Structure I
Amino acid sequence: MSKKGKLKKRILITGASGMLGTTFYEIYKELFDIVSTDIAPLDPWTQKLDVRDKKSLSSLVDKIRPDRILNFAALTDVEYCETHPDEAYDTNAQGAKNVAEVCKEYDIPMVHISTAGVFDGKKNTPYMEQDLPNPVNIYGKAKNQGDIAVQRLLKDNFHIFRAGWMMGGFDRDKKFVKKILEQIDQGKTNLYGLTDMFGCPTYTKDFSQGIVKMLEVAKPGLYHMVSEGNCSRFDVAKKIIDFFDFDKVTLTKVTGDFFEKDYYAPRPPFEVIVNEKIHNMGIKVMRNWEDALKSYLSEILKRRNAK
């Protein structure tokens, strides 16, 4: 089986304790020999590895000789990145470059995760893969630098998948769905949803399965891979409230100015990307965002009821 063919048996995952890494491991731990690593391991099967430390990364790769490296390591808190730019660039740009350099040295295919946040949001139609990035914040700029390094170093031995608004991971979820549920769990009955920020939710379960499917059928390159369709933050919050039938919770429409104090980093107002290259391949990889959200919320409900 060639290196550019199907996913091979031994996989090294960086950033494995995050939302995506946790989900991927849970789905594929029996199918693949997964070497799970993270800068701050949260599971007994995960060993410590910092992608900023190229020497340690190279040493581990030399020891285990993985068939593919999945780089999930990233700083994704936009406000934290804005106030800690050196750390953001060290992880999201230099860290990705380190992984790519080690992949090049050992001739290992790399999977790297990008973000819709590399675009400035000034378009009024969905961004496609050929659109030029123009990030507006430190997070997006650092991620874009990492993307460029991977493409430059690995030529035709990489897959980059751009995600949208990530959801999934249950207790590891750090994003919007978890934040809405936390507010309700804390007894808040008045919630607010942005109507002037648009994006594409991306369920970690669908995204994980999409990675494996794409590695089997797609040639190397950069792909958008988000749930089909798009929505506002208000739309997502409304779906959550309706799903759980939180009849005592009110949701008020607001614009970005309302959250200016808490979310001070600049953000693209239109983070809508479309899976153009996947569509052109004529294959089905990702579900509609409403179906994906409902599936995730159903799993959350199941877990809550089991407690």
Structure II
Amino acid sequence: MFGYSEKDLTGHVWDRERIIHPDDFKKVVAALRDHFEERTPYFEIDYRLKRKDGRWIWVHDRGEVMARDGTGSPLRMAGITQDITKIRQYQEALKEANRKLNLLSSVTRHDILNQITGLSGYTHLLSEILPEDPAMRKYIDRVLELTETIRRHVIFTRDYQDMDVKAPEWQSVEGEVRRAAAAAPIEIAQSRVRLDISTGSLEIFADPMLEKVFFNLLENAVRHGQGIGEIRVSFIEKEKEEDEGVDEGVIVVEDDGVGIPVEMKARIFDQAFGRHTGYGLFLSREILGITGMTIAETGEEGKGARFEITVPKKNYRWVSV
């Protein structure tokens, strides 16, 4: 794979180190250290190695320490190295194609929104010029309503397009909730609705649009809760059966409002369901699903809405302050 003979590479660590790409060296060493110090169950990473002929190739490495000494230091490691150069080339070509498509979509969306703004403005002018006729007023209001619906659909395409554009990353749950609250309805921003966050230093591995998920949940609570006084965000761990240990974590976002009727629970995550945009919870479910998380509404009507975001064990952690 690398063009070296067995004599060229004797298996020493420094043999591998001298052919690792300088830009990848630190992350490879960090990933190895994390596994050696047992912070990760195995070593796995993509990086570049130099062939004997000087050409750089992409490889996928996955390995595991097979033996340790009495102090826990690693003695022997086994693993697999796979040449993924062609896969990376395909990925880069796909990214470039997506970049061009996204650019086209952005320009088109911008132009459509400009036209919608003009259409809405002319409709308002017509409503002022035309005589007060109940039938005419009804038609004009309907045109304005359809125009606003089109605008919301176009904006949704922007949010949906932004999903999965950037790689998932570790994010503070409390930090993302507070950022979402700062942009949420005025009731939260002005503290008329109390926000209680008890997730501590919890971080989850999620798409960068995670803030959008919490924004949608906070906005829905204020908009549909009918006079809520408090929103609580907490975290619990669920254990496996037969004392096998922790299996997953659950982020709970709940309020003290009127709750959600039983007949609506199965439909609130459907696309275009709802009295306003109809896309908030659908988009939230899609964002969470990128890293294997799920969301469900488990509240009781009359006692408040309760959304549970289930997070796989590997996708949450606590960080030391």
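Each value in this text was obtained by applying a stated rule to the coordinates, not by laboratory testing. Note that the structure is predicted; figures quoted are calculated from it, not measured. Cβ atoms are built from the backbone, for glycine too; each structure is taken alone.
General remarks:
- Structures I, II were shown, and FRET efficiency 1/(1 + (r/R0)^6) of positions 71 and 151 (r between Cβ atoms, R0 = 25 Å, to 0.05) at 0.00 was computed from II.
- Structure from which -11500 was derived, helix-only ellipticity at 222 nm (-39500 (n - 2.57) for each DSSP H run of 4 or more, over all residues; to 500), options I, II: I
- Entry that produces 0.65 once FRET efficiency 1/(1 + (r/R0)^6) of positions 55 and 79 (r between Cβ atoms, R0 = 25 Å, to 0.05) is calculated, selected from I, II: II
- FRET efficiency 1/(1 + (r/R0)^6) of positions 39 and 263 (r between Cβ atoms, R0 = 41 Å, to 0.05) from the coordinates reads 0.95; which among I, II: I
- Structure from which 56, 44, 41 was derived, Cα extents along the principal axes in Å, options I, II: I
- Of the structures I, II, the one that 0.25 was derived from, the read-out being FRET efficiency 1/(1 + (r/R0)^6) of positions 47 and 215 (r between Cβ atoms, R0 = 30 Å, to 0.05): II
- Source structure (of I, II) for Cα Rg over 2.2 N^0.38 Å, for residues 63-206 alone, computed value 1.84: II
- Label whose coordinates, when FRET efficiency 1/(1 + (r/R0)^6) of positions 23 and 143 (r between Cβ atoms, R0 = 35 Å, to 0.05) is calculated, return 0.05 (choices I, II): II
- Taking relative contact order in percent (Cα under 8 Å, 6 or more apart) as the measure, the highest value among I, II is held by I.
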